[in-house]
Every structure is written in structure tokens, then in C-alpha cells.
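> Okay, got some structures for you below.
Quick note: the coordinates plus some simple rules give every number you see, no bench work behind them. Remember, predicted model here, so these are calculated numbers, not experimental data. Cβ atoms are built from the backbone, for glycine too; each structure is taken alone.
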Structure I
Amino acid sequence: MNMTDPVADMITRIRNGVRARLPKIDVPASKLKAEIARILKDEGYIANFRRVDDGQQGSLRIFLRYGPGWERVITDLQRVSRPGCRIYCGKGEIPRVYGGLGINILSTSRGVMTGRQAAKTGVGGEILCNVW
């Protein structure tokens, strides 16, 4: 299966998994996706993630997180920059997500980080996705 946007695929799988109240989902692994998963974990949106080796590309097993009554921690994820339409922002124009309640994940020259970290570090970059 030829996939033009693996990150959008990962985001969609997480969104669908959360809506279906699944405990975990698997996505094909890549360095970028592992970085996105790390940020989601650091920011408290997912419980954990682990790399599963299958002899080929391997996959990331993402353990989704819910509140005590199985309410969703992630309301939604949105792909911002796409392969057909890249969206970049400078260090001074990083948008706020959901009035500061959500996060955006940027790919910068200093690696993948949240919009908040990027602003603190003083770098801009490509806005990969918004999470709230």
C-alpha cells in the first residue's frame, strides 16, 4: 500500500482508536512518528508507546489514555501541514491551539517539539499537527 502521508495515517489511527475506546493501536514505525509519540506521552495525551520489531519496518504500539470514566484525554488531532501543502511558521507566529488548552507539534531544525518549546527555544518550523 503506497502511503503519501504516514503522519496523517498515524494521526487518523490515534483519532479512530480514541473514538473506539481502544486500549492500544499499532502504527508503522518511523523516527518522526516515534518523536510525535514521545511528545504526546510527555504532554500526557497518551499513556505510553513501545517499538515492536517484526523483522521489517517495525511498528509503534501506542497505549491510549482515558480518564477514570473512560472519557477521552484526546478530544481531537488535526494534521496541519500536508505533503501537498506544507505549513510553516516563524518563531514569533506559532499559533495557539484551542486558546492554549491544546498543543501543536512542530518539526524544527532542533528536532520535533511542541509549539511552546519551540517558542521558548526561539525556533519556528513546520506545524505537523494540533492536539487538544
Structure II
Amino acid sequence: MGFIIQNSSSGIYTAIVSNETNNITVDATLANYIRIGNIVNCYIRLEITMDSLENEGTFQLSLPVASNFTLPKDLFGLMQWSVNGVLSNIENLTIEAETTNKTCYVNLQTLSTGSNMQFCILNIQYKII
């Protein structure tokens, strides 16, 4: 006997980058999502370049399915970047819900200034509120 999952969908979406600080440049090159019920999981491939004089920057990403976030912890995630298979360069990372714009907020700090991070992988999960 099986069951039917209500409100399920998946696909590719265009993640819009906004509100960059400290001259960080972010390009969302691929974004996929899967929604099962009121839970959404996203996989976003990013190319991130830090300003030559900065080692910290923030940005926001649009989401494929809207949610009315009320707390930063309404969204969480992980990000990985590696060089030749070795994890490197990310010193501090915050991924959370941005409650005013209802987006994903990322604050990134690297070990050195001017980092050029190609093929970052950001995985996020949130509940549709």
C-alpha cells in the first residue's frame, strides 16, 4: 500500500543574487530544488569572488518557493568549496533566513583577501510558513 505526497514539485530555478556587501561578486550558475509537502531543499552552485582588499562579504539569494520567515533559524544550510579536493579558505560562515526580504542570507569570511571561489556548493533547507 502506498501513499500520496501532497504539494510535491522539483526543478531548476533562477536564484537571484542581491544585497552584496564589501564588493563581493556572486554568480548563481545552477539552482535546483525539491519540495515535499512544506519542506524545500535547494542545491545552488555559486561562483564567489571577494574584493582584493576584503575577506568578508554578505549576499542574499532568492528562493524557488516563497516562505514567510519570522526568525533567522527558519532556514539553514551548508556550503562547501574545495581546491583539488581539499576543503579550504572558508573561515566563518552564516546561512540563515533573511526575515525582511524573505530570502536566504549568507555571510562569508575567508582566510585571505581577494579569494576567488569557483564551484561553491550551497545546500539549504527551509519550511514554507
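> Compute FRET efficiency 1/(1 + (r/R0)^6) of positions 20 and 108 (r between Cβ atoms, R0 = 35 Å, to 0.05) for each of I, II and report the one that scores greatest.
Answer by largest value of FRET efficiency 1/(1 + (r/R0)^6) of positions 20 and 108 (r between Cβ atoms, R0 = 35 Å, to 0.05): II.
> Between structures I, II, where is distance in nm of label points 7 Å out along Cα→Cβ at positions 28 and 100 highest?
Comparing I, II by distance in nm of label points 7 Å out along Cα→Cβ at positions 28 and 100, the maximum is at I.
> Another question, then. Say we calculate FRET efficiency 1/(1 + (r/R0)^6) of positions 36 and 52 (r between Cβ atoms, R0 = 25 Å, to 0.05) for every structure; which of I, II gives the highest result?
On the way: I: 0.90; II: 0.05.
Structure I gives the largest value of FRET efficiency 1/(1 + (r/R0)^6) of positions 36 and 52 (r between Cβ atoms, R0 = 25 Å, to 0.05) among I, II.
> Matching task: 23 is the computed value of relative contact order in percent (Cα under 8 Å, 6 or more apart). Pick the structure from I, II.
Details: I: 23; II: 30.
Checking each candidate, the match is I.
> Where is distance in nm of label points 7 Å out along Cα→Cβ at positions 76 and 92 largest, in which of I, II?
The maximum falls on structure I.
> Quick check on the output: 0 is helix-only ellipticity at 222 nm (-39500 (n - 2.57) for each DSSP H run of 4 or more, over all residues; to 500), derived from one of I, II. Which one produced it?
Label of the source structure: II.
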